[in-house]
Structure P
Amino acid sequence: MSIGIIVMGLLIGFMVGLTGVGGAALLTPILILLGISPSIAVGTDLFYNSITKLFGSIQHWRQKTIDLKLVKYLAIGSIPSALIAVGMLHLFDSFFHNQEQIIKHALGYVLILVAIATLVKTFMKKRLEWNRLQLKPLHEKKALTIMIGAILGFIVGLTSIGSGSLFALAMLYLYRMSPSQLVGTDIAHAFLLVTAAGLMHAGIGNVDYLLMINLLMGSIPGVLIGSTFSSKLPAKPLRAVMAIMILFSGLKLI
């Protein structure tokens, strides 16, 4: 048991509960900067994320705020794509021994993308809503939905980042749904995606289970405390600060 890791989990959980900004975008770069290898940081984060997303999915299932058809179409594209990304990483490492370098650089670019997505979602949400594409029924956007799932799923498999933030931005722009349904659908799909990618990483030995348990011990109470304070503090400035922190983390990793 490491007190430092538990406290870090607590702080990250608190910030996630407070702002709704993805934990992976905060956790993975911090683990790497603390000296943990990028492959272990990504694999552990995906496995850890799977457990936290499970609790969120159960809650939203009870509230009936999950669009199951949208989750299915996204997962058809994202899960195979994430598994291909993990498999390719392992294959590249066998031949070129450059897995850590690929992950580190990919992580840097994706963090910058997540920071921009967070800022767009925070300050331009109204401009993204109610466009022509949203008015089309889901069956007409089936191919597009699967393609988005495949592209973003590959990114998640490679870096552990984006299962919430990037998919949420895509859903906000493309589909007409209530805020609670958007969050519920995003979490349910993210649970399936990070579980599949996390199990694949675990299969090739990229998960540190002791590290994951320490993080969970801190982050679960942290999310609950942060969620309690979220209604009492202004969300926009906090999300903007978080996005800037994620942006600097990304630049540092490139």
Structure Q
Amino acid sequence: MTAHRTGTREEWLAARLDLLAAEKDLTRQSDELARRRQALPWVRVDKDYRFETDDGIAALPDLFQGRSQLLVYHFMFGPDYKAGCPSCSMIADGFNGFAVHLANHDVAFWAVSRAPIAKLQAYKQRMGWSFPWASSADGAFNYDFNVSFTEEQQRGGTIEYNFRRSGLAMKSTAIPAPVAQFAAMCGTDAPAYMRDKPGLSAFVLEDGVVHHTYSTYARGLDGLWGSYQWLDRAPKGRNEAGVWWRRHDEYGHD
């Protein structure tokens, strides 16, 4: 027997129309936020970033592949990981489909991680993905865009992520259980796992010059997490009591 409130079709419709008004307000707010993102000042990128790709070494302008815009998903896959982050993997399960549409609308899409290209290629094959994925290897790209951190930063509490500095040194006794779980799922320890973070960065190429236009992190990535957009519309919502998701080839194998 459900404990949820029930009602007539008329009561449902009245409540749904009231919710519809709120949903429309949220849509208009979202449209305004998109305009504000696009109005941010562009910051020229002068550093010569290099990446390992399936086709060899590439510079940042090469990732545009003839297009004027570039979106980079900062995928958590550090050099010490044996497999990609399960959360990033859940998000990435949607990349194959929309990357094709972006490519045909003047927007190049890449995932970028610090793991060497051979690890990325093997994991990509395991997951059945086809979207472009580059390795930033030992370069400064991940560090400059605040998604990777050194052991010294970690020990000293000087990590700046999601536009704020933590100010707290990491202690083994303070590692949350989900972090320890994800680290184990990636075949590494918690400190190594936490030296990489997820994010999205946007770039534009104009007159041969690359500019950084936008970055977002943490809950700012919620809109990219397709499964959660569906769950938010399901009767019981996200209905979570801890970490429930796995890589798509691991369900039923606990």
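Some observations on this one:
- Computing helix-only ellipticity at 222 nm (-39500 (n - 2.57) for each DSSP H run of 4 or more, over all residues; to 500) across structures P, Q gives -10000 for structure Q.
- Test item: Rg/Rh (Cα atoms, Kirkwood Rh), for residues 60-187 alone calculated as 1.02, pick one of P, Q: P
- Ranked by Kirkwood radius over Cα pairs in Å, structures P, Q are topped by Q, which has the highest value.
- Source structure (of P, Q) for FRET efficiency 1/(1 + (r/R0)^6) of positions 68 and 100 (r between Cβ atoms, R0 = 41 Å, to 0.05), computed value 0.60: P
- Taking relative contact order in percent (Cα under 8 Å, 6 or more apart) as the criterion, the largest value within structures P, Q is that of P.
Each reported figure results from applying straightforward, stated rules to the coordinates on display, with no laboratory input. These figures come from a predicted structure and were not determined experimentally. Cβ atoms are built from the backbone, for glycine too; each structure is taken alone.
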